[in-house]
Structure P
Amino acid sequence: MALVHLDAGVIIGFLDANDGHHAAARSMLADAIHDGDRLAMAVSAFAECLVGPARRGDVEVRRVQELFERLPISVIVLDDDTAITASKLRAAHRALRLPDALVIATAIEAGADELVTTDRKWPTARAMKIKTKLTHL
């Protein structure tokens, strides 16, 4: 049973059948649930998942919240240690945006076994010198 952190793109892709990552996100989530993995997401990524639904109204926001409860996906809040780790990642990798650094730092600080993203622009786990496995959908 692994701790798998998700980037927002995974859930965004899962929710939108027309998204290019839909099938991969659906398969990844089904496999994680089947394997008994624990799922988690940084609060900043959770907020990103809610932007599109918020444009459509409270009913859609609640639908995403219910998905997080059903799967379940734990939402991890930002703390001082995570902020420090994110700042170090951002300082070391100029192309890494702060929102992405916060997601990666949250996974690191939580001791995630794997971090799943749809963002191919991130540096590799090896380049970032992190032990968390980085998986691209």
Structure Q
Amino acid sequence: MAAQNGKDLLIKIDLNGSGQFETIAGLRATRISFNAETVDVTSLESQGGWRELLGGAGVRSAAISGSGVFKDADTDERARQIFFDGEVPEFQVIIPDFGIVQGPFMITSIDYAGSHNGEATYELALASAGALSFTAI
């Protein structure tokens, strides 16, 4: 795979529950991470005393984060409303030359910041809240 533009890693939000996804406005940096808890099944019979893990048994999760410039767009308003209403809507993460990850996420934090001689910025964190799908592109 060739090098990719960081700006092509996009976080999209379902604006109204109809499957109409829009890129969250003003993002400059985005990140997605996948995690899987381990289930240790090591016993006295484990070969050579090496740890053994039970495949497919741990809890899987994904976390998304992003930061950018506050633009007061429709997507900013939707993200704030999702947070305050405790909704768990569908999000998409477009990973260039890799695929699309889609599923329910909960917004776990929104931080706003600004200095007197700079722009207003925000940071957003999301946690997976159900099964995710992956579609290769």
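What to note about this one:
- Source structure (of P, Q) for distance in nm of label points 7 Å out along Cα→Cβ at positions 18 and 42, computed value 5.5: Q
- Value 30, calculated as relative contact order in percent (Cα under 8 Å, 6 or more apart), assigned to which of P, Q: P
- Each of P, Q could give mean projected area of the Cα convex hull in nm², for residues 2-81 alone, but the derived value 9.1 comes from Q.
- Test item: Cα extents along the principal axes in Å, for residues 66-105 alone calculated as 32, 23, 15, pick one of P, Q: Q
- Calculated for structures P, Q, mean count of other Cβ atoms within 10 Å over residues 10-17 is largest in P.
- Given 18.5, 65 for Rg and Dmax of the Cα atoms in Å, calculated: source structure among P, Q: Q
- Looking across P, Q, the calculation of helix-only ellipticity at 222 nm (-39500 (n - 2.57) for each DSSP H run of 4 or more, over all residues; to 500) that yields -2500 traces back to Q.
Values quoted throughout were computed directly from the atomic coordinates according to the rules given, and no laboratory measurement underlies them. Given the structure is predicted, the values throughout are model-derived calculations rather than measurements. Cβ atoms are built from the backbone, for glycine too; each structure is taken alone.
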